[in-house]
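Once you scroll down, you'll see the structures, which are given as structure tokens.
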Structure 1
Amino acid sequence: MEAKKFTKPGRRAYRRYDANFKAEAVKQLERGTSVTELVESLGVKSSLLHNWKSQAKQPAAMLEEVKRLTKQLKAREQEIDILKKALRIFSQTD
């Protein structure tokens, strides 16, 4: 289990954990390992462990549906913005 470090210009380094790392951490939590022990052994924050655990409980289909709907909502919001701009342009009187 290994984390990759990524940096953005002007920002501090952050870690990105792969799915296997997260799954193994959740398995250890389910086996009864305490959060404190995992925080010390894995070097992650307890909030991450709790987030991973709650994400593991959600069915993958629901997550895909949320992503699809979010993408669809963003597209509709862009369409509305374009229509609003067009309305402003066409409603101007010379």
Structure 2
Amino acid sequence: MLINATIQVVPLCAIENAFPIVDKAIEIIKQSGIHYSVGAFETMLEGEYEPVQQLLRQLEDFCYTQKEFQFLIYSKLHLCGSVDILAENKTAKFQETAH
């Protein structure tokens, strides 16, 4: 079953150091092959449960290896074991009227 997840990686450091770290986190997501959409505050993921969970763990591990910085990592999951959870089902009605 497909799930939706979001992740927000917040490095607790000067802005000039934060953006390259966030860019690297997005690159890890991109390389995963999991469907994603980058937003201004967080990145939405959509995929099978196990691969999405593995990716979230990989992102946490990446942050942990950045020894000189502290991080806040926020993740949210929307899942159901019997039906696919698709972002399109939740947002399509708003896409036509968004300005």
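Only the coordinates and a few stated rules stand behind these numbers; no lab work does. This structure is a prediction, so every number in the text was calculated from the model and none was measured. Cβ atoms are built from the backbone, for glycine too; each structure is taken alone.
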Subject >> percent of Cα pairs over 17 Å apart - structure with the largest value, from 1, 2 >> reply: 1
Original post:
Among the shown structures 1, 2, from which was the value 16 of relative contact order in percent (Cα under 8 Å, 6 or more apart) calculated?
Top reply: 1
Subject >> At a computed -22500 (helix-only ellipticity at 222 nm (-39500 (n - 2.57) for each DSSP H run of 4 or more, over all residues; to 500)), which of 1, 2 >> reply: 1
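Here distance in nm of label points 7 Å out along Cα→Cβ at positions 20 and 52 was calculated and came to 1.4; which of the structures 1, 2 was it taken from?
Of the structures listed, the value fits 1.
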